[in-house]
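Listed next: structures, encoded as structure tokens.
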Structure 1
Amino acid sequence: MVKEFFWMCSGADTDLLQESPKSEQIKYAGIGGTVFFTAIMAFVSSAYALYTVFDNVYASVLFGLIWGLLIFNLDRFIVSTIKKRDNFWQEFLQASPRIILALIIAVVISKPLELKIFEKEIDRVLLEQKNEMTLVNQDQITQQYSPEITRIEGEIKTLQDNVDAKEKEVNDLYDTYITEAEGTKGTMKLGKGPVYKEKREKHDAALKDLQLLKDSAAVKITKKESAIVQLREKQNLQLAGSQPIIDGFDGLMARINALGTLPPIPSLFILLLFIAIETAPVFAKIMAPKGAYDLKFEEQEDALKVWVTQQKNQRKSVLETDTGLNEKVYYDVAEDEEVYAYKKQKAKDLLKLQTDSFFKKQSDVLGS
């Protein structure tokens, strides 16, 4: 049962194989098995590749099955159309499109399996890329908000510096009138004289201005600090909104690019393995000598060609004979006086009928 199934996979004539030696049966079972298992590998690899895209098991299995059947039918068709000839290079030339196609199919089949085989290494590369992208993204978003935040912080510092300067002025005035009262500076007279009162009034006025300045600056600083808080919240929201995009950077193309950063030798050997698997049925058929199956198949084709050629020649001879007879018959009829007179009379009658019909129609038109 399995042997017959693999024969079917090879595209060979099972009736002829039944009559062929066991070596031929084994050879075509091997070719069919290669075609079948290549289709299985195509199904697995395409299903995995589509799963990385759609993240849906059912859709991936469905499309993977369609792709596997497509590869199976294509392989079976091409292998079955390669005919054994007596010249190796003619056979190789005949199979060259299949070999080129095998290279393409091998790349398509092997790449998803490489992604699965080197999944851990690819995840590490993707993690490094995501971390780098996160840092770059943070720097870009920070650069969007930093100028405005820096400007507002500068304004806050200016307001605070003004308050500090005014406070220093008030403290200096305080020291001035205190030392005047103590007699250590100024007039050097102990007690609260006119000069003391003047300096005290100046200090009190500056103290009121300081309090007003502090109140005004506090309100402005509070607003500006609130603006900074809002800007930082927007910055954090933008960072939080863009981070899922970076975290989701693990699609098919990203994984293929990450695979390209790994050492190429392992991937190359996997690709060569699939090229060998894909081209194995073709080279097996080309390199194997003509067997009993090939001879029987060739004999069957030759017999069919001979029969078709005979039928064509026979139909051609019948047509030529019939054409010659028809020409001779009509030539003899053309010389017959009776046929000529009869045809002449019928032609006259026809002309009369046409004339009468035309006359009637014209009369009807003119009469109306």
Structure 2
Amino acid sequence: MGTQSADTPRLSSVDLELRHIDKSFGDVEVLRDLSLNVDKGELCCLLGPSGCGKTTALNVINGLIEPDRGEVWLGGNDITHLSPQRRNLGMVFQSYALFPHLNVYDNVAYGLRRRRWSRSRIQPKVKQYLDLVRLGGYEERRVHELSGGQQQRIALARALVIEPTLLLLDEPLSNLDARLRADMRDEIRRIQRMLDVTTIYVTHDQEEAISIADRIMVMNQGVIEQVGSPREIYERPATRFVADFIGQVNFLTGVISSGWLWLMGRQFSLPTGEGPEGKVICAIRPERLRVEESGSGLLQAQVEEVTYFGSVVRYRLAVKEVVDTDVILNVEVAGPLASHQLGDRVGLGFELEDLHIFPGGNT
């Protein structure tokens, strides 16, 4: 699925729309003709490297930045020029932005007091959302008494207690260690599904995006390169950038001519009309390569490096059939099946349908 056009008829399920957003800071173009649709109740990740424009896009949505061109629609209403306070959005920042002088209860109640709720209404609502994030009984704790994971939960409860139309999360797990990130990722997903709140989740962490999102918008240099489910993004990357940014990948230079692909000194028949003519880049995932005993019909390679990751073993192989220089490939094999050692001669195979072919000739 590519970037969705904002000019097509609006579906009733669409909750958030960005229409042809441009944003520059001085001479630097940060967002360029950015359009996307997010359905009601979806959790969508804006994923990309630092400087790709994902946080700027988030700040256009929350009203902290006004676009140079384009519109932001939420729930069928144009909110492009509304102040942040009038958008009814919940926001979780990378730093959590909790008030250190307030206890947990007062941090969570802050947004309700700003809306002039009565104490009798605030108390049960705060309790409800502290229970939701599994921190019931922590009302009197101070922020400095909480762990990083607990602070993140309080920030989430504060964002959700106002019952926002849209939840925005900006790198919410980047300050946590790896194990806690995985636990909190699951917790955020549980709560988001329970509340059915439309959510935009900004991250540069591909594993985080793949594991938590309904759909991923991969951004690069101010534009969306591909929109799709985690499986679509990983298994059918639309561009070389997406293939490279999401997961491990091997790139190989080849040539297509008259329905034939020349790759690693071999000739492969392509279905009629498949692939661009001329020099191409072929991408293949490490787990899609087969390591077997050396034999006829297989590429011949030598094990140059063995790295043990527990569930998988990664081999670094040098393919010896290529003229002028070795081709180096990373191959991943399930741990229990990995028996080859450094220096072993092996056979290397793959299925043609596992190649992703892009125009261009330089790796």
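Any read-out appearing in this document is the output of simple, stated calculations on the displayed coordinates, not a laboratory observation. None of these values were measured; they are calculated from a predicted model. Cβ atoms are built from the backbone, for glycine too; each structure is taken alone.
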Worksheet item: Where does the value 79, 46, 37 come from, among 1, 2, when Cα extents along the principal axes in Å is the thing being computed?
Response: 2
Response to the item:
distance in nm of label points 7 Å out along Cα→Cβ at positions 24 and 224, calculated, reads 9.8; among 1, 2 the input was structure 1
Response to the item:
Across 1, 2, volume of the Cα convex hull per residue in Å³, for residues 32-103 alone reaches its greatest value in structure 2
Worksheet item: Which one of 1, 2 has Rg and Dmax of the Cα atoms in Å, for residues 40-159 alone, as calculated from the coordinates, equal to 16.3, 47?
Response: 2
Fill in: With helix-only ellipticity at 222 nm (-39500 (n - 2.57) for each DSSP H run of 4 or more, over all residues; to 500) derived as -32000, matching label from 1, 2
1
Item to complete: Consider the structures 1, 2: one of them gives 16 for relative contact order in percent (Cα under 8 Å, 6 or more apart) as calculated from the coordinates. Say which.
Response: 2
Fill in: distance in nm of label points 7 Å out along Cα→Cβ at positions 56 and 80 - highest-scoring structure of 1, 2
1
Response to the item:
distance in nm of label points 7 Å out along Cα→Cβ at positions 96 and 136, calculated, reads 2.2; among 1, 2 the input was structure 2
